[in-house]
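Listed next: structures, encoded as structure tokens.
Read-outs throughout are calculated quantities, based only on the coordinates presented, and are distinct from any laboratory measurement. All values derive from a computational prediction rather than experimental measurement. Cβ atoms are built from the backbone, for glycine too; each structure is taken alone.
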Structure P
Amino acid sequence: MELEIFERLTTKKNEIKKLRWENNIPAVLYLKGSSQNIFIKKEDFETITRKIPKGRLSTTIFTLKNKDKSFKAIIKEIQYNPVNYQIIHLDFLKLLEKKEISINIPIEIIGEDKCIGIKEGGSFKRILRHLKIKCLPQDIPKNFILDVTDLKIGQSKKIKDIDISENIKHKRHLEEVVVSIIKR
């Protein structure tokens with residue numbers, strides 16, 4: 001996913017409003033305690049994000065390009081207008097090849113429609129939606145997949161049931177429940 005970035009020379013409120021009025025999104029690029037004010041074209045960002053599956057924006061690696069450089073980054077934070085839910089600001093985190101980052105990875109549940117426990121009259125209860133991990137940029141998974149097809153009423157799937165690469169670290173307890181099937 002490639003995005004063109006432009007340098008933003010001001011942090012004044014009226015100038016930022018003008019940027020938004022001109023269909024741009026103000027942003028900040030962070031790296032090792034330093035930051036750079038930038039902006040991107042709203043239309044370009046929306047075109048790219050339409051192609052990203054729901055829930056995977058936080059794990060998408062963008063190639064940010066300006067006149068003379070390009071580098072990899074992920075979205076650290078998105079700020080929305082509370083009235084119309086339009087994006088009003090983005091924070092990017094520049095990725096370094098040999099530096100680990102902490103990131104939330106979505107846990108995708110599959111087999112819910114075929115789940116034995118649900119067919120027997122049970123109810124699906126989801127406890128955990130994301131797993132915070134630490135890894136190198138090249139090891140960032142798009143998501144973790146957890147199959148619940150074989151779950152019966154009273155059973156659960158835990159973090160230990162997720163296939164997690166050895167290159168990935170997390171601080172959650174392996175016995176922590178992700179999903180369970182409960183009686184209605």
Structure Q
Amino acid sequence: MVELRHRIDFAKVFAKDQVFKLKRAWQVSRSGKNSMTKDPAYNAANPKHFIPMIEKERYIERTDTFDQMIAATHKHFWDPNDKRFIDFDQPFDMENKNIVDPRIFCMELKIPSVAERLTEKQKIKLNNESFRWTLSQILHGEQGALSLSASLCHILKDPGAQEYVANQTREEARHV
């Protein structure tokens with residue numbers, strides 16, 4: 001009876017191993033080497049397939065496509081907390097000063113029927129609110145770039161490409 005149980009357990013392990021090998025072969029065969037991919041740096045794995053990402057061969061296939069860009073990113077990162085870039089401690093009077101030049105950024109004030117009815121303070125408020133709305137749209141775009149960059153980190157097979165998109169994710173996170 002014990003020997004039969006051992007044989008059954010062995011058969012289960014063997015079957016699981018065979019299933020794993022089949023899954024591995026299928027997933028690796030569909031992991032980004034296709035006619036659409038021109039540069040091997042852009043080879044990607046299906047996000048639902050984990051096996052191609054742990055194949056040791058992928059580490060050997062590292063290209064140098066992104067090496068110069070990766071090196072340059074270390075020199076050009078900006079620190080949002082560095083007062084040389086933006087000093088958030090400086091006071092700014094939002095009620096009496098324009099954030100940006102209204103002639104360039106506030107199209108609404110170019111409409112005479114709008115501009116003629118507003119006081120100077122109302123024009124400043126409209127300009128500032130309009131520009132804040134624009135900035136919020138940019139923020140949504142940055143959030144989208146952050147999400148996309150982060151999602152590429154776990155599907156790109158080339159380690160250099162992964163490092164590049166990880167750096168890009170870091171940069172987008174600073175914008176958000």
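Given that relative contact order in percent (Cα under 8 Å, 6 or more apart), derived from a single structure, equals 28, which label among P, Q identifies that structure?
Source structure: Q.
Taking Cα Rg over 2.2 N^0.38 Å from the coordinates of each of P, Q, which one would give 1.26?
P
Among the shown structures P, Q, from which was the value 4.6 of mean projected area of the Cα convex hull in nm², for residues 13-68 alone calculated?
Here the read-out was taken from Q.
Looking at distance in nm of label points 7 Å out along Cα→Cβ at positions 45 and 85, point out which structure of P, Q has the largest value.
Biggest value here belongs to Q.
One of P, Q was used to calculate helix-only ellipticity at 222 nm (-39500 (n - 2.57) for each DSSP H run of 4 or more, over all residues; to 500), giving -3000; which?
Derived from P, not from the others.
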